[in-house]
Structure P
């Protein structure tokens with residue numbers, strides 16, 4: 001059986017907790033790391049495509065992202081290896097923000113943060129390898145099939161993207177999901193054949 005914790009996922013998990021905790025206590029840290037599409041190219045602040053993924057809007061935002069990461073990331077790293085996992089995570093982080101950039105590049109007031117885009121890339125890649133996986137979420141008393149959780153997550157993201165005025169980048173969730181699916185298709189197309197055999 002797989003060892004539970006891989007080095008790539010463990011380091012990302014720990015850094016996200018540490019940097020987010022600092023950011024929750026220091027608005028200046030958030031301001032230095034948050035993604036501002038209007039300034040991305042104008043001020044050459046390209047690093048914010050990465051740094052914005054390590055800060056969160058509030059404790060609930062952080063905890064939900066960490067729980068989702070925990071359920072999917074560690075097992076996925078054991079299957080695809082640490083290098084591919086880390087590449088997937090950061091490619092997901094960057095590509096999931098590109099749609100946000102093009103949508104909001106002329107809005108100087110828009111800003112967003114959070115790791116959700118990268119985590120959705122991990123989630124959807126993981127589901128290709130583990131389509132029958134389930135997870136438990138309190139207070140729901142029965143296991144939730146991972147594909148159902150993923151679809152529900154996207155449906156909730158779509159709704160939130162239409163009604164939310166906060167800094168959580170719900171639009172990035174769709175980009176992250178597509179990135180995860182495309183990453184597996186490009187790096188391990190055989191995984192899709194295995195998925196087809198399951199269904």
Structure Q
């Protein structure tokens with residue numbers, strides 16, 4: 001709900017999803033989730049809410065979407081990621097274009113992916129994903145961009161992932177399990193404007209992206 005260019009960051013995300021052609025969204029909330037529901041009560045898009053009562057990681061949050069998704073393919077984006085609308089449509093299209101692919105991970109080229117998840121790939125196919133690698137240890141420049149397209153089969157992986165050393169159920173662990181059984185995960189490289197608005201100093205840069 002942090003304001004960027006006069007409206008909440010989440011509203012910018014939803015606006016771009018609408019622009020990309022999406023019509024229905026599940027929003028996972030937590031602390032003060034009622035503020036989000038109240039703000040978007042008349043938003044022109046079908047919104048469903050689930051509360052993540054225990055903050056147990058991105059994998060835990062994704063599990064809450066199982067009933068909503070049912071057996072459909074779906075797009076997942078973190079609520080603090082700002083990106084052009086075309087990338088939502090683009091990553092979904094990449095999943096649909098290859099029936100053998102179980103997931104597509106949006107990636108962004110960075111100097112060092114230590115603050116996110118390091119993504120290793122060969123010829124566009126993911127070979128390894130490491131959440132929060134120590135600074136300076138990654139030989140890849142691809143960072144997970146907080147944007148995925150999944151088959152509903154991901155919920156089978158999420159049901160069995162262990163907690164990370166940080167005490168959380170993390171989405172990259174589920175992706176690693178797909179890779180461990182020789183499943184196919186592709187990358188989708190995000191070009192142009194992208195911003196992870198996870199720290200106060202990111203807000204001015206996000207404002208520039210919107211303007």
Structure R
């Protein structure tokens with residue numbers, strides 16, 4: 001049973017990787033039932049591929065380079081001081097994607113990506129002295145997005161909120177089960193991501 005729970009925790013950590021949270025958040029927005037749900041399919045597809053490439057595929061493709069130059073010890077980046085360079089590069093790639101997406105007149109989506117970029121950069125600042133959970137920052141930001149959709153898009157968020165909270169709970173369990181973070185680093189990460197994304201989406 002112990003081994004099963006460990007394998008499950010590893011599985012959850014992979015499928016809810018923090019780099020996937022912006023793309024999952026975008027899918028939430030597209031399926032919110034708001035006016036954004038009715039934008040042309042071709043526009044949705046272009047935006048989706050930009051999100052997926054700029055916030056997941058390109059950032060994760062840097063991992064072999066980081067390993068080759070000994071910037072990180074392994075793909076898990078267990079040593080928090082090794083996270084600074086990957087986080088800064090990820091933040092730069094997020095901002096570049098945001099800059100490209102500005103030509104699409106969908107402020108809510110653009111602001112969500114900018115808020116995600118701010119989360120990454122604040123994480124980079126924090127990681128110099130604290131190994132806060134990037135996974136929980138990601139799912140916290142996703143939850144903050146869902147909450148803000150209720151106010152900004154007049155969307156029915158009940159099912160999305162349940163899903164976001166379920167993801168958050170599973171991810172918190174996984175990180176604690178794998179002993180990668182302390183409870184403070186896990187819960188702190190969640191509320192940090194939630195506060196940054198929800199705050200920016202509601203007040204900017």
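All of the numbers you see were taken from the coordinates with simple rules; none came from a lab. Since the structure is predicted, the reported quantities are computational estimates derived from the model, not experimental observations. Cβ atoms are built from the backbone, for glycine too; each structure is taken alone.
Work out which structure the value 0.8 belongs to, where distance in nm of label points 7 Å out along Cα→Cβ at positions 33 and 49 was derived from one of P, Q, R.
Q
Figure out for me which of the structures P, Q, R the number 19, 15, 14 belongs to, where semi-axes √(5λ) of the Cα gyration tensor in Å, for residues 41-88 alone was derived from the coordinates.
For semi-axes √(5λ) of the Cα gyration tensor in Å, for residues 41-88 alone, the value 19, 15, 14 is produced by structure Q.
Using distance in nm of label points 7 Å out along Cα→Cβ at positions 129 and 177 as the calculated read-out, with 3.4 as its value, let me know the right label among P, Q, R.
The value was obtained from structure R.
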